[in-house]
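K.L.:
Each in structure tokens, the structures are laid out below.
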Structure I
Amino acid sequence: MTNRSDIFLLLAIAGFGCLVGSIFIVTTNQSFFYQAFTPEAVMWACHHGFVYPIDKPQVLLDFLSGQLSDFSCQALNSVSQTQEPGLFARLQLYLTVSVAIAWRLLGVSYANLWPVYAVLHGAYAAGCFALLRAFFGRRVAAAAALALSISPVVIGMLFMLRDYSKAPFVIWAIVFLILAIRTAASWEAIAASGIAGCILGVGTGFRSDVLILLPVGFVFLGVGVKAAAHGWRTRVSAVAMFGVGCVVFAAPIVGVSFGGGSGMLAMQGATDPFVRFLGIGEAPYGLGWRYSDELTMSTIAADLSRNDPNWGEREGEPIRGVSQSLSRSTDYLFRWAPFFSADFVTHAIKSVLLIGGFEALITPQSLALDPAGSRPLWLAPPIPASLRLLLQLAGAAGLLVLLFRIFAKSPRQAGCIAFLFSFLLAYPAIQFSVRHFFHLEILSWLGMLSLIVVPTEWKAITGVKWRFSMWIIGIALTCSAGYCVLLALQDRVLAQQIAHLLALKREPVVTESERSEGDRVAWRLQIPSRYTDLVSGPIDSLSSRLPEVGIEWDVRAAADRLLITVGGPSCPAGEFAITFTYQKRPEVFQPLDHAFTVTADPTQKTMLVAPAFYRSTQYLSEISVPSSRRSCVLRIERIWGDSPLPSSFTAVLVSDWIRHRLHQTLWK
């Protein structure tokens, strides 16, 4: 992209993107970027300093929650107590400052965020053109970039400004990484690498998950930069400049981050709602029944604090601190994640297929399953499952054709770009939601457009078809073999862990009473004496006030494992629900009530393994079943002893469970 025509088109498309972004916010006058956690932006805009107000006026709370679209600075005259900026404002420092500057210059109103929207969406549109132009002709790239800039999914994501803001940084970082491995001039490769690093560093201050490109970029540049005379020096310099550029601009954010928090995100992404959205074939176990901060963080806190008497003393403080349930979550995840290694790979493979066939994801039946929600302007009509599968396979085929086209010019570039794109398509499996990967829609377009243009290039690239085929077949066979090994290992290792869990000491659960209400029978459970102080104690950060304060700073929980055995000759065959009901305080944040479905069989026994959580805001108080299934419940027991499996682990196990597969499958 070196001639004047390309530069003119780049600027024109950027201008179009600016216009679209501005029109969106002025028209809707609504935005969500976790502003309730960052009142510092309003304080600074109103000349009160970049500080956190302790006593917030109700009108400020109404504005920050989106109930009001405009705010008068006079309302802050009653604020008498402030403190240094909170953790959340510092984690998204550049976004918070950008918003504050716009409001200070134009007035505190969501509509007056149009300069922020204009710059971000203009940069996104221009970045799409630059990336498309790297692989296609000028006209194709321009038309596709314009279409992407008004994509219903992308426009819908503009409302969620913090999530949207990562898009231009990711796209432009990819553009400069590709430029770095394509140029023959050492100084150009080093400069492009440095710019890519700077882009990631700045993007970290808007949405910190852009940093996931940092380790990938190191590998990409270390292998991909051309090795001319003294090529190793150029590669080392390019990698160094990439890292330095990122560190310089990300330092103000990384210095206040809680680096171990990615474990909690991965745990949430492995729960049942994300499994359903990915279309994964379910297994007889699960790692959590809902997408819930309270469920995940209570699991971590319960397991880590069980043998840590000083847990409470090390928890954080409101606004400025962060709970160990976040900061220690990655180390905690690594303790048991290897038992589910094949499942994590299955999620990654399915993520590649789904995002590669992106259009199949924006149908009503797909988006209805998105745990984190999405707001597209319109939805594609319902698509039959067979057609959705065809779109996914076409997307994968298109990306292979794209690599074929690149391979004809440079096998080295094809290998590097295959690595980069595979990672980009796979990593959203950590927490598979449209708001986390909407900006990768362009990868689907790169594949589909390659299918369209490849006939016109066939003569030029056909000479390498056999080499490319052998390259693809070799990689496919190697990966398939490794995947099969992981499946077999998980079946074996997870079976051992479940067998160990079932072999631990058990005791009957003490119930206060049994009662019938309507068509259900319920057992009232006693609170174990060791949890009495916790349940009756002061509430922690996971309360109804959290949406105002922000990041969880204090989490206290305990958990027991329950084993419910059902079946027997007097039990009618078929499915029924066992419901776990929690007693709650008014301040409860996310109720943990849930119903587990089991299948009864008079000829054998079925076991349900499920957690019972105890917190200051809620605790398990009742287990119930349909009245017609009262005779099915043979025992309710508590399992004693340590297991590396997380407390949120659930399982429905038939008598011969060990003969069944203990892994999830790519297809339902």
Structure II
Amino acid sequence: MNKGIYIATLESHSGKSMISLGLMRTLLGKMVKVGYFRPVINDVPKGKRDNHIDTVLSYFDLKIPYEDTFAFTRSEVIQKRNEGKSGEIIDTIISKYKKLEKEFDFILVEGSDFSGEGSVFEFDVNVVIAKNLGIPVIIVVSGQFKNWEELLGYQQMAYRAFKDKEVQVIGMVSNKIKQENLEPAKKNMRAFLPEEVGVFAIPFVDTLNNPTLKEIVQVLNGKVLFGHDFLDNQTGNFGVGAMQLRNYLTTLKNESLVITPGDRADIILGALQANISSNYPRISGIILTGGLTPEDSILKLIEGLSEIVPIISVKEGTFAVTNMVGAIKSNIYADSIQKIQTTISIFERYVSFDPLVEKLMNYNPQGITPRMFQYGLVQRARESKKHIVLPEGTDERILTAAKRLIDMNLVELTLLGDVDIIHKTVAKIGLDLDFSKVNIIDPINSPNLQDYAKTFYELRKHKGVNMDMAKDRMCDVSYYGTMMIYKGAADGMVSGAAHTTQHTILPALQFIKTKPNVSVVSSVFFMCLEDRVSVFGDCAINPNPSAEELAEISISSAESASAFGIDPKIAMLSYSSGSSGKGADVDRVREATEIVRKRRPDLKIEGPIQYDAAVDISVGKSKLPESEVAGQANVLIFPDLNTGNNTYKAVQRETGALAIGPMLQGLNKPVNDLSRGCTVADIYNTVILTAIQAQGI
């Protein structure tokens, strides 16, 4: 079985790193353990590490020692070739690759970068390496600064070189192509490539090509005077501030980098003011040239401003600095999280390697890993996009998560709240949110307010609700969002970042109601541990469930696990295992277990059982040797909210596990509750869960 794939190119700055990051994301969604290997890396200063390796290891949390991820630096390869030791190069590369092959299910191998001395023979070296490793290749060719004839020539030459060495090419990517030329580029590749070779075209993306202020500081050896926290700002363009302020302001564009002599206080202050003005574009930063800095009175004025973009002082003159900035080639670093996410998002939008990966792997993993689980969530959400309403539309975390969800094309979103406040909040945090792709509704001013109030009145008049009360309820974002679901204007709702659990769930209980044969609404967390995914229930809703309720929670949790690709093995947790324990609490768990066995004899369940016996195979077999669940449980049902809530938080904090949820079970339509301390990632994951629930699982 093939266990690797090789990404190769013919030139520097081809965008190969995008393919590496995107493909690694795809592989980790399908396989348990994926390794990463670069046969030859660029030379790095003594004591330093290769940036791209660090980026891949850090972002994907790959457990590979740095020294195992590469074989040689470029200068080492050149030296060995000059000494006539080319065979030793290949032998060492094969040896290091085979070591990884034993430890991982699949290896992503990335070819060299074609920069610096020795790049003349690099392509041949990459062909030979791929041949000797016995793995297929994906070829990446940049279309930037090439006409059609040149691009085609590069592609045909690369394909023939690998074919002549009998190396299988499974895909070719034309990268950095003009948007209008994507289809012609694929057509040109298809004209000379066999049908079994996948062809893909990716557009040129300005935001990935633009350097960050951090990169500019490093290249210019600049001194950061202000704005240390915003060095990840990307430059959209740059221009020299040499004219009078009134004229220079008209030249500003979005994310402009202002380059001006350090004694031009008028340009500096004018640019900073323009940055916070709604009438001018935002700037990314300011470079002060000539080794000059503003006077103390000006520096004091700047220090008192509420928003300060990076201001950097450099020794070189304005002309030299402008040329140096223009020559900077942007890279992706381990801490460039937004750029990495953008890169992966673009890859997933324009490249579908799934059919090719399936052929490569011939792999049937046992169980499900966190990476596979998260990858599966994204793919399922994208298969059938649902409309999710977020009532807390003015919350910065909600808005940031909304941008990521929209950029990934996973859901349709409606934000509730004051339209002006939402726009101002987006501007305040510098979020590039495309409002054309998001619905914004202010319930108080909504044309549907009266209709929604009337519907609520009809549903709740038997409880003493009148029209005035109904209208008042519908002005509340939680009630309005829930009514959107009831009326079919949305498929699900996620709230709780700024509201209590009761505030979020009560409207759903009042008129969304529970599913047939379900009497209790409960919740589960998907706990993404190091090597497995477990389902914890109920850790968020029911304080002290009865035996009947506990049984229902167990069945609902097992069904949720199955719906998300987890074959349920249920552990009914208690302070004792088997028949040894006595007391009301353990008897309640024992009774609940028997109820489940009678109602659902198809389910694998054990209880009462202690946590260690449920998840540790050696402990489980010693305490309950005949059990088919002990030591293998993946659906863990806690006897009460106190135990469940504390346990999930302890596991999350002490092990670094990702807790996705809570996901509510039992409602006719999905409504999910966030913690008020939730992160952007929590919101992002919960919206995806909600969207999948809305697909009718």
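K.L.:
Among the shown structures I, II, from which was the value 45, 34, 22 of semi-axes √(5λ) of the Cα gyration tensor in Å calculated?
P.N.:
That value comes from structure I.
K.L.:
Moving on to the next point. Can you tell which of I, II yields 23.3 when Kirkwood radius over Cα pairs in Å, for residues 240-519 alone is derived from it?
P.N.:
Structure of origin is II.
K.L.:
Of the structures labelled I, II, which one yields 0.95 when FRET efficiency 1/(1 + (r/R0)^6) of positions 160 and 424 (r between Cβ atoms, R0 = 35 Å, to 0.05) is computed from its coordinates?
P.N.:
Structure of origin is I.
K.L.:
When helix-only ellipticity at 222 nm (-39500 (n - 2.57) for each DSSP H run of 4 or more, over all residues; to 500) is calculated, the result is -13000; to which of the structures I, II does this value belong?
P.N.:
Structure of origin is II.
K.L.:
Right, here's the next one. By the measure FRET efficiency 1/(1 + (r/R0)^6) of positions 320 and 616 (r between Cβ atoms, R0 = 35 Å, to 0.05), tell me the structure among I, II with the highest figure. Please report the intermediate quantities before stating the final value.
P.N.:
Numbers: I: 0.95; II: 0.00.
Across I, II, FRET efficiency 1/(1 + (r/R0)^6) of positions 320 and 616 (r between Cβ atoms, R0 = 35 Å, to 0.05) peaks for I.
K.L.:
A follow-up question, please. Comparing distance in nm of label points 7 Å out along Cα→Cβ at positions 64 and 104 across I, II, which structure shows the greatest value?
P.N.:
I
K.L.:
From which structure (I, II) was mean count of other Cβ atoms within 10 Å over residues 88-95 calculated, if the value obtained is 16.5?
P.N.:
II
Just so you know, all these numbers are worked out from the coordinates, no wet-lab data involved. Just so it is clear, the structure is predicted and the values come from calculations on it, not from any experiment. Cβ atoms are built from the backbone, for glycine too; each structure is taken alone.
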